[in-house]
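K.L.:
Have a look at these structures, which come just after this line.
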Structure I
Amino acid sequence: MLFLGRLGELSLAGGSLAIGFANITGYSVLSGLAMGMEPICGQAFGAKRFKLLGLTLQRTVILLLLTSLPIAILWLNMRRILLLCGQQDDIATEAQSYIFFSLPDLIAQSILHPLRVYLRTQSITLPLTFCATLSIILHIPINYFLVSVLNLGIKGVALSGVWTNFNLVGSLIVYVVISGVYKKTWVEISSDCLRAWKSLLSLAIPSCISVCLEWWWYEFMILLCGLLLNPQATVASMGILIQTTALMYIFPSSLSFGVSTRVGNELGANNPQRAKLAAIVGLLYSSVLGLSALLFAVMVRNIWAKMFTQDVEIIALTSMVLPIIGLCELGNCPQTTGCGVLRGTARPSFGANINLGCFYLVGMPVAIWLSFYVGFDFTGLWLGLLAAQSSCVVTMLVVLARTNWEIQAQRAKELTGSHVTLEEVDHDHNHDNYDDDEVKDSFCSLHFAESDDHSSSNNNNNSQV
């Protein structure tokens, strides 16, 4: 966004629109599908069924690469879609140029997301941080070289993002190979990775829906900005603000991943009370993060936009909305952490239902009503988000408070057992992780769907999820 802002208001608006479209149709889908492997890998690691991690990694990479094909076709036709949605022709043309040169990023993301989950569920986080930091540091000179030296303009900004993500993928693969992390978990690539997809898809699809519903809200707001009184200024300001929320989101998102891993590991190891404690501690920390985000937004409201642009109108719009974003983070931080708890307990469909109800049945109507009918214009969109986040965090906390952790531990045993195959055991030459009776038993406990959780709960005083 910093480099787009230096290229002018049109490039900033077009790039913001392209990033929004890419998030709606591509990145959110890939990210959400990859999260389907998180409960499997987290609980398998806790249960010491290490080979399952490597097999799930292979399946997820294949799933994301196949999903990228229709996404790429959609991206190639983005300009037509934007024009049908009522966007200005010059902004749509600029956006098409950006997204065309972002196409290779689909390959990078299809490998990067599963690789991150694979490492994170083993509590390997420092290498992730180091590799990401190195890639970000290299991103600045790469951007300068493509945009300022080669004068590629908005194309250079898109290519620099692709280049940076491939750098991150390459550095993570180098770490995995050199460190030997793969030795305990890797299985030889075979037809096994093309079988037994039902369990993965049963988690990946709800996870994808949950992530997409939340991501899409922000991107729909960019599209709605194009229908406001001053579309170039509002779209550009929205792009800056969404990047700002993305920056704030790093901290609760990281906490969410950590909580998900810990909860999944403890449930896989059959420690339900320790999983519950991890969830409670994570939610308490998330409240502190929410307060910190609010203070940050209020403190920088008058200077933040000046880092991206010198346009007076864009700066004014951004400064006006930043305090509202801070209030949104008070709800977003606990809500994001709560989603991590749900992923750790392999209940992504709960998160999808909560996001659907709160963002689209509460937040979206409020945003449209305030912006287009009451006269709040740009501010109304963000007040709608505040309404969505407030209802979302309350609903999430109610669901988590009613969780039966003993039932979740039993489901974790069934989930990891249902993925074990005889071929998988053959790949483990030492036979350390499974014995014959364990494998046979695992085939007798394949019914781990969330409906079982409901039926078990009904037998337990009908009061717990």
Structure II
Amino acid sequence: GMASHWFYLAVIVIVSAYFMTIDECPFSSTPARSIEQVVEKLENQAQTNLPVSLHRAAVGYNTNLDLACNGVELLNTLGVDPSSLGALRPAEIIKTLDDFGRSFAYFFQQGSAAERAAKDTEIWDSITQPLIASDFEGCQVLPGGNAALISNRLAALNVSVLLGGPVGNVLEDLLHSSITTMRKFHEQSSTDPFPEVTDEIHLIMEFSTGDEWGSITSPRANRFIISHDMQNSHLSVMEDFHGTITSYNPEVIIIAGSHLLESLESEERSVRLQNLVSALSSVPSHIAVHLEIAGVGDIQFLEGMAHSLFPLVDSIGLNEQELGMLYLATGGTQYQGDDFVTPTAQVAADAIQHLMDLEYVATGNGKHEISRVHLHYLSFHMIGQKISPSSGVFNWDKQKAARAVAAGSLATSIQACGEDGKLPPTSELHIKEYGTDDLFASFKTHSMEYWVAPVAVCNVPKRTVGLGDCISATGISYHF
């Protein structure tokens, strides 16, 4: 979820600071390439001027509004008085406006990021109703949720998309006009009215360095996120979405948001995970299934999720932090967590090989098996493909892997640093020659073949949210 994005960002910032102090990069044995040469090679390899070969995709399940507001102004509007809060302690779960004020104040005073859930509709309504009534005045309203961001990216690449997530009126306007929501799909095939959908709101309370709330001052810019998201945590659109797959007949199904099950009570969590397993088990072998992985804190849940879902999918997308957690959760022993903070391509390939060698991953379920892994890290991306997948499962085109990994890399730089869908001037970009001897390496392990691409990084990223979704959607579109 959001929290993991922000942890990930903090890591990036620390890592960048660390690498910027190294004058001579000790990791590269090939002559340094200029940033111009690297970008030119990425562009030649990605051929982004040519259309992608994916035409139809179905994407589930998490969609919401990201509402970015000034935290102090919002609390003032709600009439929370900072001087009456007493000792500043964060609540585990927000039950009252005072809980809300105290928790925000605690992290505001530290300048640290945090995420909390609202306990029930009553407190949630008291926080959000004034915002809705003012038409979100003073807030930035953005599409949120992995499934919505993936869908917008696919649609921008001219892929037809069926989106299975809760989409209300406000979110519908923020989605690419070509996307078919569940409501649009229903209206094309039935005259019965489609039930009213409420947009889920994730409230991102931003604060800047030096912001003041009463006598408290924030030492640095950060954000406090709060939501009461019942629809996405239960993957509520799942059954409806999978019920439409036969008639929509996508080439690929992309699954995101399964990490949100972590927030449910354990009994309910295992019921919904089982429902997800049944839904995915019914996907025929000619439709490729991609699972987008997001960070969860509970290692046992992560292991259980891998065990349940990995045999049912053809492809996974993840970042270095998620790879490290999966590696450790599934019994990897060669590396420690620290090895994944700034992993080399070799460490990543070893960890992926460990996952591929797990018995339940190696055999799949007869219709699907993981034969493709797309890893994104700050300084390089890597696509791995199974050298000889079983017969009868979906087969990724090896000829397109190098193009896909380069396209994913460029998409990152454009989204994080660019304007109007274009890269910034190369003077604003740099390459961290780190993690791989050859920036454009390709190599094989005993069962996998890998393609690596460097990432052009800018000094001051304009956008950091949703990069992983953009990368994975791009990679699938070009690799299909």
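K.L.:
When you work out FRET efficiency 1/(1 + (r/R0)^6) of positions 123 and 395 (r between Cβ atoms, R0 = 25 Å, to 0.05) for each of the structures I, II, which one comes out largest? Walk me through the numbers on the way to the answer.
P.N.:
Numbers: I: 0.25; II: 0.00.
Of structures I, II, the maximum of FRET efficiency 1/(1 + (r/R0)^6) of positions 123 and 395 (r between Cβ atoms, R0 = 25 Å, to 0.05) occurs in I.
K.L.:
When Rg and Dmax of the Cα atoms in Å, for residues 59-130 alone is computed for each of I, II, which one produces 16.4, 48? Let's see the in-between values first.
P.N.:
Details: I: 16.4, 48; II: 13.0, 46.
Traced to structure I.
K.L.:
Another question, then. If helix-only ellipticity at 222 nm (-39500 (n - 2.57) for each DSSP H run of 4 or more, over all residues; to 500) is computed to be -12000, which of I, II is the source?
P.N.:
On the way: I: -25000; II: -12000.
Source structure: II.
Every read-out reported here was derived from the displayed coordinates using simple, explicitly stated rules and does not represent laboratory data. In this text, all values refer to a predicted model and were calculated from it rather than measured experimentally. Cβ atoms are built from the backbone, for glycine too; each structure is taken alone.
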